[in-house]
Structure I
């Protein structure tokens, strides 16, 4: 019996290794590492978080969203200290991940051979391969180990290709070239660690749509990226809806609290601690008469409040 279990375990491990030993991760591998996502997926296996949630996520504060993730045990999802091409613009989208390493000739030869077998373009550098798989709503997220000089993953030519496919931009733990040209692509944005006029040299692409590290953050394919001038948050797909609704509720709660404090109706200590039943009732009445459009549907709010511990 033990021998049978051992043989099965070896077979399963071997199968997983075989799946992982591609430049581009297989749909089965992506589904395995994002198994907590129960919704729709792309053909490549990545979770397909809805466009509605991507749009609503633009209005979230990084601290609110990060607080929800931290309470869920996801403490390694934020990276700060970026050079942002258009600092006053936010960006959200679904991650397509890529990892780069310093070039080693034998590994580079294997990557090119494997890429050819996978039908990837043989003209130009391997840094174009992740771009080829992008679709609208994606954000190209790359770990290029912080290399600035000779580490420029794209210039304005590849930048135009990225934007034409995604209507988004990039997040690179590395650098780009020709920032002036990139800044002129209407709608494109980039979060990078530096800019340099040099061309990419002595670097090798090693994976597409596998887990990567971006500074202090872990990023999986299909994670939802929330990027602003204050930093970048990578949200696991299966938690995005909860993060969005929780953060929207926090914003409503803060708006109500600030208004009531300006009116002098409550003392700061009453608003800044667990609310009394009277304040809860006042808040719910305020929400029911909200002058604008609520950030979430009434049904979403009602469902959220059922489990809310004030």
Structure II
């Protein structure tokens, strides 16, 4: 275990799971906007997530998708720039062009989120931001509020970017983080295991790495992940089930991760969409915090996650 990771954990009470703001306070404000990140900070998130892709000129853009039409007005601003598949890609636009776009609430095309028409107006008019800008924003908020809110970066589709540009996203990210003197309170996560292995083996990344899991790992997978990562980020659905007596029981994934020395940061807690094993938001929080005792969780509602964690902590004093 790296010295930086040990120091990172020293900031965190191990009995209290960290609250990770998923794309900011995205249950209230358009995801990945400055407003979403500022609100998440104010609502007490321990970490704020940044999904990142690369622009044509190599800027790290904070957005969940490699395509643009789901969250921006690119179809209105650059109608003739779609690829043959009809999609618009951040990789085809430079930063100067991207700055001309505005963001809106996510459309349902390929969405993994429930439709909430009253969540936030589509004409929010907020701009796309770069990771460099967001690092400065959170650093400034920490300074003015005397907080130590961390950052949680997800590399989106590294293999796609490698094919497009011939460059390593992980290598470029570490260079950017070094220029901003990000040495702690930062996790890096990814669905692509090869990218995490490269960060660990070739690039000797000192920041904790989290392997995202969208499906049940095969036998031996968790042990192999522990060779290059410090934690896993599984879907909520992978953590528990209801048995014949209608009781919630663990699938064993949390226990397997702990046995391998890995942290568990599942995704994503939402007010209007519960995993199949839960009947309510309160039950989801209770299982995560009290029964499974996960090390952290992603949530669209940082204030509700903060309240759930703090309520349990209060009863344990």
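Computed over structures I, II, Cα Rg over 2.2 N^0.38 Å reaches its largest value in I. Which structure, out of I, II, was helix-only ellipticity at 222 nm (-39500 (n - 2.57) for each DSSP H run of 4 or more, over all residues; to 500) derived from, given a value of -8500? Source structure: II.
Computing distance in nm of label points 7 Å out along Cα→Cβ at positions 47 and 231 across structures I, II gives 2.0 for structure I. Given a value of 0.7 for distance in nm of label points 7 Å out along Cα→Cβ at positions 135 and 207, calculated from one of I, II, which structure does it belong to? Considering all the candidates, the number was obtained from II.
Looking across I, II, the calculation of distance in nm of label points 7 Å out along Cα→Cβ at positions 55 and 175 that yields 1.7 traces back to II.
Bear in mind that the values in this text are calculations on the coordinates, not laboratory data. The structure displayed is predicted, hence computed values, not measured ones. Cβ atoms are built from the backbone, for glycine too; each structure is taken alone.
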